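FYI, it's all coordinate maths here, none of it is from the lab. Keep in mind that this is a model prediction, so the values were computed, not measured. Cβ atoms are built from the backbone, for glycine too; each structure is taken alone.
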Structure P
Amino acid sequence: MTLTELTQLLRECAGEDEGVDLDGDVLDTPFSELGYDSLAVLQTTGRIERDHGIRLSDDTVAEAQTPRLLLDFVNESLAAARSAA
């Protein structure tokens, strides 16, 4: 999953604050500074899980405070799912 895909899902699942440019360099910006609370991140990860057939633990999601960390967890899960198939 790419940052572009993630930001598109964030917009679809939780909207976008007017003062935030998700198209900028946001990889290491905390979700809270991007205008997303834990519920918004949970909604987004739920969509990722459904769309890609993976499961992310609640602890993992709680640890993913930035887009980079969330993408790392998602891509690790996607790679594990592909190698298991």
Structure Q
Amino acid sequence: MTKQDLVNLIAEEAGLTKADATRALDAFQKGVTTGLKKEGKVTLTGFVTFEVKQKAAREGRNPRTGATVKIPARKAVTVKAGSKLKEALN
């Protein structure tokens, strides 16, 4: 599903215009990003949890050349499905 498909679905389900649905989706994305930056975790109970995890620096290997490459430490986002989402998919 693309962003436009999701916007169309939101507009239809919520009775909004596509422009309003786009603004709502953009606000949701901004809210999740802000929450992750400030708190490191955003939970939509029963649906999904987004959490920032710190990944340690490590050595990797370039698959083309076989050369060792240093991969710097970084932050990554993990996504864990909630119980209601899991039930809906099974």
If you work out relative contact order in percent (Cα under 8 Å, 6 or more apart) for P, Q, which one comes out largest? P
From the coordinates of one of P, Q, semi-axes √(5λ) of the Cα gyration tensor in Å came out at 22, 12, 12; that one is structure P
If distance in nm of label points 7 Å out along Cα→Cβ at positions 24 and 56 computes to 4.5, which of P, Q did it come from? Q
Answer label among P, Q for the case where helix-only ellipticity at 222 nm (-39500 (n - 2.57) for each DSSP H run of 4 or more, over all residues; to 500), calculated from the coordinates, equals -19000: P
